[in-house]
Structure I
Amino acid sequence: MPKRTHEEALQTKKQIMDAAVALFSVKGYEKTTLSDVARAAGVTRGAIYWHFENKGELLIELMQHLAKDKDLVESLLQAAKENEFDPLGCIRKWLYAHGSSSAMQLFVSEMSKIVNSILLGINGEEELYYRMDELVRSRVYYLKEGIKNAIRRRQLPADVDVDLAAEAINLMLLGFTQVVRRNKGFWTLNRYYRLVDACLISLASIKRDNLHY
């Protein structure tokens, strides 16, 4: 019986998240209420509050789930582990995952636009902004740890500037996602892989003693 109850709870949570994606995509985050989500999911508001503290928590967990589903998380976490023997390969795999068709669909989706508007402070959701910003900062942290591991494994020179190398990767990724939003058909998978490979090769030249401002 407990196992069945757990499975039912997971199914209810999935119904809620599926309904939220559909409603956020059509009505937008601000205009969608938890009552709307409950009605669309066929559950009570109490069932929603059992799984999520509020609408903001629902959105955050939803984006984390979508990112994990597109393999936009695991490889980066693996790169940051000290016992990983190929951290640079894990970073490459993480970046490659952003070029998949399913990931690009996520980048051009209404859900992605909602997150961007929150991070830009457009909709005034201050508390949600800080939560989203925290997730972004955690990604940067794991990326830096992955780069440090690559240095320890001698995949990168010891004098690589970790902060600037992470910034270079993030800017490449940001530029790619912006271009995809404007013109998805421009990027083939092979073209994107070449961009990633060039970016990772260039990390070796981003040295702490070569900075001139």
Structure II
Amino acid sequence: MNTAHQSVMLTETLEIMAIKSGSVVIDATFGSGGHTQALLDQGATVIAFDWDTEAIERGVVRFKAAIAENKLFLIHESFSKLAEEVANLKQTEDLPISAVLFDFGTSSEQLMSAERGFSFMGDGPLDMRMDTRLAVMAKDILALVPEKQLEQLFREFSGEVHARAIAKAVKQSPTPITTTAQLVDCIAKVTHRKAHGLHPATKVFQALRIAV
């Protein structure tokens, strides 16, 4: 099965943006570089952001030539730092911005990588960090956040109806919950999976991804 991430509605996006050769475009969510490649193919200069360390590392290799030619500026930061980083870049580069592109969400590559802990579909460490320069992982949140605040996190970030029971089960676990499989088992003990519908761990994992 091919799990490589594909940019969704790429053709439609490019048609709407109508980028002209020589334009400067910000790709605020670089990811696997699908949009960036398409923009470069249209003759644009791209300023791309991503706080996923692995995405940046892959991008540096894949787009080595474009980076060397100053056709691509690849920045290892969240798009929340976009204005600040672009202002810094403009101090040394003449880069009049024509458009900004956002493609929100977690990619299939990230979800399918068990060792990153984003998904409950495989067993791996409860990490969930996009930026591995950060110190706090999902397992640290489960260990350090008090039960009441953990309940609030599950409820507010995902609408989890069993937030109280899950938070209590996590905090009363006889051993620290450090893997995705352990967390799934903990959730399963206090929820009831329906024959059709969301996996019982879906919303808790969503909440933790947001929190991390």
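Quick note: the coordinates plus some simple rules give every number you see, no bench work behind them. Since the model is a prediction, treat every value here as computed from it, not as a measurement. Cβ atoms are built from the backbone, for glycine too; each structure is taken alone.
Output the label of whichever structure in I, II has the greatest value of mean count of other Cβ atoms within 10 Å over residues 43-50.
The maximum falls on structure II.
Can you say which of I, II returns 19.6, 66 when Rg and Dmax of the Cα atoms in Å is computed?
Source structure for this number: I.
I have -12000 for helix-only ellipticity at 222 nm (-39500 (n - 2.57) for each DSSP H run of 4 or more, over all residues; to 500), calculated from one of the structures I, II. Which structure is it?
II
For the read-out distance in nm of label points 7 Å out along Cα→Cβ at positions 155 and 171, a value of 2.3 was computed from one structure; give its label from I, II.
Checking each candidate, the match is I.
For Kirkwood radius over Cα pairs in Å, for residues 11-66 alone, find whichever of I, II sits highest and give me its label.
Looking at the calculated values, the largest one is II.
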